[in-house]
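Before anything else, here is the set of structures, which you'll find just below.
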Structure I
Amino acid sequence: MKFRTLFLIIFILLVAGFVALNFEAILAPTTLNFALAEVQAPLGLVLLGMLALVLVVFLLALVYYQTVHLMEVRRITREVAEQRALADKAEASRFTELRQFLQTELQATAAREQELSEETLQRINRLQTALTEVVEQTGNGLGASIGEMEDRLERQLKQHPNAL
């Protein structure tokens, strides 16, 4: 229980105890002046009635403000829930867009990679063809040089048969 509530209950109990102890004095009639007329009534009972009226007014004001506060809290809670739902939808949409962007980029990267791979293979094939041609030309050149050397040797051997 809150301190204020406990204090209010103790205060009401003290007032009730005071009224109970002084009930005869509270009921003693007195002349009361209400500015327009004078009336014979018990002063204590009139003051006690005014205290009760003030207490009821304050309790009604408290209930009213608590109700207004509760309604405001519910409205704010509802708005927060709606905003959270909107934020979740926006985040989900951003994730979807990001996923689509990444898929597009991955496909583009895969296409570029495939293109580069094909270019590299074509280059390798051209280099291999060129290398094969160079090796064949070198082989033919060496073969021709060896053949020419053999011809020279044979001619020299025919001219100098005893040289060996």
Structure II
Amino acid sequence: MKQQIIIGKIVAPHGVRGEFRIMPDTDNPKQFLKMKNICLEDGQSFTVETVRFHKQFVLMTVAEITDMDQANRLRNKHIVITHDQLPALPKGRFYVTDVIGFKVITPEGEEIGTLKDVITPGSTDVFVIAGKNGEDIMVVAIDSNIKEINMEQRTIKAVLPEWIE
């Protein structure tokens, strides 16, 4: 089965005619405007009829859902896409899912660990590295720390903060 990427969560019905609210979990919520179908993580699929934005939410109607009770049954379900449905990126850019699992090394070639996750606690991403000793090492994803991401070799050259041995 292909890897599923969550792009939103259905949070509530909106009105009585089957429309529902989606909290987008993507840097590009406008991609909902181009969707002809949506898939949920449990395998359900629906035909998109309308999409519009209201405050921080995406409001959507689908052909198969016609009333508030049906829409309410979708509450807390995640909308997913597969990697091949992601929009193309400019050269030199990548999706986080593309680099999870990459080996992280120092500029000198010493192995630090494996990229486990990327979190965004503020305005800058933080790489979470599963260290060789089992500890998590967090490195702010700025140019002075992340020197190179090599997609072919599946490696990331990183400079650790000075307080990490």
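Every read-out reported here was derived from the displayed coordinates using simple, explicitly stated rules and does not represent laboratory data. Since this is a predicted model, take the numbers as computed values, not measurements. Cβ atoms are built from the backbone, for glycine too; each structure is taken alone.
For which of I, II does relative contact order in percent (Cα under 8 Å, 6 or more apart), calculated from the coordinates, equal 7? Value 7 for relative contact order in percent (Cα under 8 Å, 6 or more apart) corresponds to I out of I, II. Given a value of 10.6 for mean projected area of the Cα convex hull in nm², for residues 38-133 alone, point me to the structure among I, II it was derived from. Attributed to the structure labelled I.
Starting from the value 174, 31, 21: which structure in I, II was Cα extents along the principal axes in Å calculated from? It must be structure I, since only it matches. Assuming 11.1 is distance in nm of label points 7 Å out along Cα→Cβ at positions 30 and 118 as calculated from a single structure, say which of I, II it is. Derived from the structure labelled I. Rank structures I, II by FRET efficiency 1/(1 + (r/R0)^6) of positions 6 and 94 (r between Cβ atoms, R0 = 30 Å, to 0.05) and report only the one at the top, that is, the highest. Answer by largest value of FRET efficiency 1/(1 + (r/R0)^6) of positions 6 and 94 (r between Cβ atoms, R0 = 30 Å, to 0.05): II. To which of I, II does the computed value 0.95 (FRET efficiency 1/(1 + (r/R0)^6) of positions 14 and 78 (r between Cβ atoms, R0 = 30 Å, to 0.05)) belong? Label of the originating structure: II. Structures I, II were shown, and helix-only ellipticity at 222 nm (-39500 (n - 2.57) for each DSSP H run of 4 or more, over all residues; to 500) at -1000 was computed from II.
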